[in-house]
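In what follows, structures are represented as structure tokens.
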Structure P
Amino acid sequence: MRKTMEAICLGMLAVLCWITYAALHGAERLPDRIPTHFDISGQPNAWGSPGFLWLLPMVGAGLYLLLTVLGSIRFRRYNLPVRVTEANLPFIQEQTSEMVAWIKCEMLCIFTYLQWSIIQSARSNEFRLSPLMIPVFLAVIFSTVGWRLTLMVRGARARAESSDSMKSTQDFR
């Protein structure tokens, strides 16, 4: 599953770079001034040159690389709501790797949507983003973290119970 998520992440990063390149160098040129920041209601409150559009792909690539490196380091201790033991360590590592892969993919999806929205608003002169974008994005991220932590807690408990039952079986011998 993690390899599939990594492939999707790389695809999203490629799409983000492609729509940026197409917007800056394609047939439909952008105006000299585009919105670069939006307030909570979705109205632009900062403007800049179209070259600013490269910021999101650079930040997205940087965060992707950082999370990939951090996700690949196999720590023995995690700040998680379960006790990490030798019995559940591989499971915890797998679950945290998958959680990081999901978060990377979701982050790149929101960057791609944001970039596409900025480009479309600059081309149409209707400068507005959906005010639901941030709450939906936060709900997705927190849902992913909650879902993965729930899987970790349940999986760690199941492994602890099976480990305890194996120890008690061995004690009778």
Structure Q
Amino acid sequence: MKITWFADMTFRIQIAGRIIVTHVEGAPQGIDRTELVAGAQSVISAQSSDLAQFDPNAWRPRRRPRLIDEEAGDEGLDLYRFGARGLVAYSVDEGLLVLEDAGVGGQWNRFADNSVIVLAGSGAQCAAQGTALLDIARPRLIALAVDDGEVDGAFDTLVPRLGQASLIVLEPRLAVEV
């Protein structure tokens, strides 16, 4: 899984052999939108309604299919909308990825155990959402997509609560492989 953050909720994600781009309309000046979506199999915007809403209470991870049962061309990637602007991507091979707009706030529960969570927003919003998440679940990784000046406060709040989870900060336009 590779995650590249550009600004706000604009991400380019490579997961399960697919490229997903979110919220192209929020890309910063200087980013060529054509290049951003080049090769993407899914482009998700705030207005797109073709994704089902993620239900954290009903969702269960799929079981790995037997090789004989796999259909040709099935990369095994499930995509859901998470709140108003977030995204959930699930692959049997790579696990659960949640992109969350920390300003909106999602509903966390144990579905987030052993997942990769990306929180985007201000440092205070990410700290609040990260705290709510860590009170309920134990993610594998929390990645913060915040401006440089707001990182320290979020880190000071989240580090004592992490347990076995990892915490990183995403740099704009720099890909992180998980």
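Nothing in this text is a laboratory measurement; each read-out follows from the coordinates by a stated rule. Only a predicted model underlies this, so the values are computations on that prediction, with no experimental measurement involved. Cβ atoms are built from the backbone, for glycine too; each structure is taken alone.
Things to note:
- Origin of the value 3.5, where distance in nm of label points 7 Å out along Cα→Cβ at positions 3 and 139 was derived from one of P, Q: P
- helix-only ellipticity at 222 nm (-39500 (n - 2.57) for each DSSP H run of 4 or more, over all residues; to 500) from the coordinates reads -24500; which among P, Q: P
- When relative contact order in percent (Cα under 8 Å, 6 or more apart) is computed for each of P, Q, the one that comes out at 31 is P.
- At a computed 24, 21, 14 (semi-axes √(5λ) of the Cα gyration tensor in Å), which of P, Q: Q
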